[in-house]
1. Starting from the value 33, 21, 18: which structure in I, II was semi-axes √(5λ) of the Cα gyration tensor in Å, for residues 351-526 alone calculated from?
2. To test your reading of the models, identify which of I, II gives 5.9 for distance in nm of label points 7 Å out along Cα→Cβ at positions 159 and 271 when calculated.
3. Work out the source of 2.6 here, i.e. which of I, II gives that when distance in nm of label points 7 Å out along Cα→Cβ at positions 255 and 287 is computed.
4. Taking 47.2 as the value of mean projected area of the Cα convex hull in nm² derived from one of the structures shown (I, II), identify that structure.
5. Kindly point out which one of I, II the value -4500 was derived from, the read-out being helix-only ellipticity at 222 nm (-39500 (n - 2.57) for each DSSP H run of 4 or more, over all residues; to 500).
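Please treat every number below as a calculation from the coordinates, not as lab data. As the structure is a computational prediction, the values presented were derived from the model and not from experiment. Cβ atoms are built from the backbone, for glycine too; each structure is taken alone.
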Structure I
Amino acid sequence: MKNYKKLLVVFLSLLIFICSIAVSGCGTDNSIVPPTPTATDDPSQGGEQSQSDSDIRFYFESDASKMHTDLQLEYLNDAYSKVAKYADGKKELSKPEPVTIKWQTSGKATDCELYISDDENFASYRTIPVKSNTVSVYNLKVRTKYYYKLKATVKGKTATSDVQTFTTSSVVPRFIDCDGITNMRDLGGYNAKGGVVRQGLIYRCGRLNVSESKTLQVEISAEGIKTMRELGIKSEIDLRLTKLLYGSSDIREVGGLTDKSVIGDDVKYFQCPMEYANGVSNSENYTQVRKVFEILADSDNYPVIFHCNIGTDRTGFIAYLLNGLLGVSREDLVRDYLLSNFGNIGGARSESNIVSYVNAINNCAGNSLSEKVEKYLNDVIGVPQEHLDAIKDILIAEHSYTDTVITQATCQQEGVVLHTCADDEALSWYENTGYGDHDYEETGDSDILRCKVCGKETVQIEPGVLPSIYTAVDYIESNGTQYIDSGFIPDSNTRVVTKIDFDTVSDGNSHNAFSATPGERAREYGFLCNSGEYVTRYGDDIYLNSLNYPNKPFVIDMDKNVLKIDGETVYTHEEKEFSCGCSLYIFSCNKNGSSYRPAAMKLYSMEIYDNGTLVRKFVPCYRNSDNVVGLWDLVNGKFYTNNGTGAFTYGQN
C-alpha cells in the first residue's frame, strides 16, 4: 500500500510539472499542433528576437479557404439568372466571411501584434493588436498569397514568430465588410483581356450618407471609415443628383454634401450626378460618364470608391462599362449587377433592368464584348481613346507564366510545354510547340535539301525567286468554286494591284474578285461585280462602275481610297479609317470566315501592300510533283493553294 501511495505522489507531481509548461496563447491555454517554421525579420524593425533565436515557441493554424457565406457561394455556383432563389435586396447579405488565424505560444503571452502582408518582404502590412489566440481578418484579396507573423511578449521577453503563409480563396468577387454601408465589393479579381483586373484599386458600394436629407447625416460608422482608410481610398465618386428635388429649397439627393468626402478631408470628392428616371444609359448622362472615365484615367486618383444611392443601377452601369472594357465576360458582368440583391437595397433587381444598355452595346461594332464596349464608350458616349487606354493600363494586370518543358521537340517528335500562370493555376495549359528543326544538308539538286536525321526533303527557297519544283504559268483560272485565302487582313491603308480577266455577270448576285468583310458595311474592302456592274467597296463607301472593259485582261489598282483601272483614275472613295478584321480572299469574299459568292475569272498577277510595304507578290504556277495549281508568294516564300472545292486550271497565252 505504501509503495502504491508513493507511486501516486510521483504521478501527480509529474502531471503538475507537465501542466506548468503547457503551451499558451495570448491569455489562453489551448494547444495547436505546430507546423514547420521559416524565419524572417520582423516588419516593425524593433530589434527583438526572432523565433529562431528565442526560447519562445509559436504554433499556428489558419483557414483561408472560405471568404464567402454559404448563401453567397451557392449563388456563385448556380446560374446567374437564379438570384431570386437566394436574395431579394431586402436584407443585408453582402458581408463576407473572414480569414481565421489561430496560434499558441510556449507560455502565456501578452502584448500580441499580428503583422499580415501580401508582400513577402512586408514592404507594406497591416498591424492587428490581439488579446486572444484567434483573430478574424476581413477584406483580404481573393486568390492571393499572404504572409503573416506574430510578435508577443512571454515572461518579459519579446519575440517575433517565423513567417507563416496562406493563400486565399479563388472565388470572386471580393466582398468588403465596411460598417454602416451595404453592397460593397471590389471590381478586381476577374479574368480580363490578357490578364486579371487588379484588386484593391476600385470599389463599388451604396451611399455613405443619408440621401435626400436637408443636412449631412453620415451613415458609414467610425469603424467603416477606418476600413476605408485601411483600403487606402484616395477618391470618392458620387453619382447622386445634386439638383434640388420636389420643388424644395434644401433637399438634394446627395443629402447635404458639397465638396468633401465623409471619409476624410484628404480624400478627393467628385460629384458626377447621373439621372435615373429615364434610364441610366440615357444620353443626358453621357457628360457625367465621360467625367467618371476621365477621373479613372488618372492613376493618382486610385484607390477609388464610387456609388450612387444604393450602389446598384447607376453604379452598376459604370461597373458594367468599366469591367466590360477590361474584357470581363458577359456572365461575370451580369452576375456582378445581380449581386446587389445581396445588399440591403430596398428591393430586387433582375437582368431585365439592364437590357437597354446591354443591347445598345451589343449593336456596336467589334469582334468581342470588350471591343463593343470600347466602341460604345468611344463613339456613342464620347470618352476619348486616351482615357480608355490609360484605364486599361492601370487596371489590367497581365498574366505571368512559368514554362516547363514536358517533351523536348526534335525533327521527329513534337515538343510539349506546360505554361503555369502565376496568378491563377486554373489558367495553366499544355501547349504543343511543334517539331524541332531538321538538320538539313544539300543534295545533288541545287534546290532540294535533305534532313540527315529523318530524311525529310524540303525546297531551298531563294527570296524573290520561284523554286525549280514549281512551274510558272500566265494565269490560273477559277470556275466559281475555288478561292485562296491570302492570310492578309486589309484595312484603310491597303493597296491591291492585280491583273485579271473578269466579266460582269447579270444573274442578280455579286461575284467577288477579291474581298473581305466581317459582316459590317463600315468595314468592307474589295472588288466585285454585281448585276452587270463592277463594284468597289472601301469601308461603307461603295462605287458602281457601269463601264465595259473590252481589253481583257485589265489591271486594277486599289491604292487605299483611290481606284485606277489600266492606269486611269476612275474614282476616289471618301477617306475612312477601318480594318476588316478578317483576311482577304482571292476569287471570293471572306465574310467573317466563310467564302461568300466567289467569282469565275483568270488571275495573272497580284501584289498587296500594307501602307506602302509590299507584303504579297503572287506568281501563278503549279507544283511539279502533283500538278496542284496555285499562287507562289515571292515575298514570304509560300505556296497558296485552293481553299474551296474543285481545282484551279491554268493557261499560257
Structure II
Amino acid sequence: MGLDLRVTFESQTLEGLQRLYLPMSCEDELFGKYASVKLSDGSVYFSRIFPAYFLNDNSCIMDKTVLVKGVTTDNQPKVSQLTLIPGVRYIKSLKISVVLKVGMRKRSSSRSFKDQLKRALACLALVSDSIVSLDGLEPFSVLGVSHVLVHNIGKVDAGKVVHSTNLVIEKFISSERYTQLLPENNLYFKVFGSPYNKLKDYLTCRQNISKTSFAQKYNLPQVIIIGPAGSGKKYIVKKVAYDCKAVLITINCSELVQPSVGESESLLSDYFNKAIYHSDEGLVIILILHPESICRKPGRLLSHFIALIDSISLISNITAVLSISSTSNLHECVKTSSRFHFKIFVEIPNEEERNEMLIALCEDEGLNSSCCSEIAAMTAGYTISDLALLVHNARRDMETERYIHLDGVLFKHFFQYVFINNIRQIEPSMQHGAIGVFRKNNIEEHHLGGLNNVKKSLFKIIKWPILHSSAFKRFNLKTASGCLLYGPPGCAKTSIVRAVAMESNMVVFSVSAADLYSPYVGDAERTITDLFQRARASSPSILFIDEIDALVGCRGGRQNNAHERILSMFLIEMDGIGRSNKLSSALTSKVIVIAATNRPQVLDSALLRPGRFDKLIYVPPPNFEDRKDILNVLTKCH
C-alpha cells in the first residue's frame, strides 16, 4: 500500500513501543494490525498501526524499536509503503545475538538471564533478520542489553515470545563491536584499492599464521601506513575494520601528553587494555594517529609504548597500525623488524583518480564528466581531503552568489569559474610547510616578451609528454628527465620556466642553494631527498633549481666535502635510486628537473650525462625583435 506521509520519530517509551500512529483519514482496516513500514530512504521497520486524532493528513509518528532493513539517513523521511502482516503467532524457537552496553562485562547464557530476557522480549512482535533497539527501555537497562539481533524466529512471518519459547543465544557482542558493524555510506575510490587490499590481506595472513607454531616463537610485526596528510590513511583503516568486522580503537598521540607524572602512561595503557578485552570476541585494530608526538625521541612514554606493543605481539587478534606521513619522524626502535615493519604506502591520486573523486563529490551539483576532467587536470598534487575542501568552498561560493539560479550552459561555466578561483586559493596538503613551493600566480607565456625559440624548446620538453602521452608510449619515446638553462643574469630563465609550468597545470617546486644548505651535517642531503620525493608524489611536476652552480659544483676542484656530499645525493636522486618504492616508474617519469645557471662551465660533467641534464638550452640576451616584443607586452596595459 503506497503512502506519502512525513515521519516524526517518537522517543522510546514502553507506552509507545513498536507503534506507528497514522491520521484518522487512513483506512480503518489498517488500525490494530502489524505492518512492514518502508521509508523513503530505503529503511524498513516493523510496527503496529494505531490511529491518532491529533495528526494532520500528511504526517505520522513512529517508534524505531524494530529495524528490519537499512539505516535511516534522511532527516525528514516519508512513509513510502505499508505491507500488512497477516497474523502474529507464538514463536517456538528463537535464535538471537545480544549486544551488551558499553562497559558491561560478558555474560553467560545462564537460565536466569534467558528467563529475564524472554520476559522483556514478550512485549514485542519480532521478525527474522531484524535488529531490536532497547537502549532506552528500563527492563533491558537492568540486564545491560542495548540491542538484540534476531536471526531466526522459525517458520512464522512474525511472532511473539512466550514462556515456552526456546531461546538460543548464539553470542554476546560488545557495544563497541556492534557500532563498528553498522553500515556507512562512505565513498570508495580506485586510489585506495592497493593499500586497502594489502592491509586486508595482511590481517588475514596474520590470523592464519597465528594458528601455526611460527607465531609461538616469533613476534608478528605490526603495520605502518605512510602517506601525506589528507590522503585517506584513516579512512582506509576504518574501511578495512568495517569489512573485517573488527573493533577499531583510535589513539591520538597528540592528546596523550599530560602534565602529571604517569598520567600519559596510564591513558596509553587504558587503550591497550581495552583492545585486549575486545580481542576475546574477534579482531581488533589499534589505529595510532600522530605517533611522532611520542615516538620521535627516547623517553619514558616511548619506552612504555614499546613495552605495550611488545605485549600484544603474540595476540593474533590485535593489530596495531601507525598512521604517519614520513618514517623519518620515528625513532629507530619503533621501526625494528619485530615491531612496525610492514609498510603500506598511500599515493596521491593521479588525474584519472582525481576525476573519479570529483564526479562522486559533485554528484549533487549536476557537473558533467567533461567539467570534472578539466578540473582534475588543474589539481595536480591534490589529495582526497583537498578535493573535498575544494568542492565545499565552491558550493559555499555558489550559495552566496546571485547567479545561483542560472540554468544550463551559464550555470556550468559559472560553476567552473568558481572552481578555478578556489583552486588558486587552496594549496595541496603535500606542499604545506615544504621548501621550494611555488605560489601560483597568473603569469603565462604570452605575458613574457621575446625568447620564442626558448619557449618552443621548453614547450616540447614540458608539455609534449603530457599532451601526447599516448604517442610517446606507442613509439617507446623517453621523456627528458632534466633540462639546463644557461645564459647571462636577468634573461628571464626563472620566469620562463614558471610561465610554461603554469600553463601546463603542473606543480612547481622552485629552490636555490640558500634554501637547501644547512649548517648541520646531513641536513642538506635529507632536504634534497625530501624535495625529490615531494616532487614525485605531486607528479606531473617540475623541480626548478636556480643557480645550481652554487649548490653542486665540480668535484676535484676547490669544493669542500659538503659540496661533494650534496652533489652525490643529487646525482642519486636524479638517477632515481633514492626514490621511494611506493612510486611507480611511470609516476617518476612525469617529474622534470630544470636547472638554471650563469656558469655552466663550473658544473660537474656527471650532471650533463644522458638521463640527467640531457637537454641544454641557451637563454641569450634579448635582440632587437625580442626587446620590441618585451616593450609591447609591458605597455599593453597602459
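1. Values: I: 42, 35, 15; II: 33, 21, 18.
It traces back to II.
2. Values: I: 5.9; II: 4.7.
Only structure I yields this read-out.
3. Working: I: 2.6; II: 1.3.
The value was obtained from structure I.
4. Values: I: 47.2; II: 40.2.
Computed on structure I.
5. Details: I: -4500; II: -10500.
Among I, II, the structure yielding -4500 for helix-only ellipticity at 222 nm (-39500 (n - 2.57) for each DSSP H run of 4 or more, over all residues; to 500) is I.
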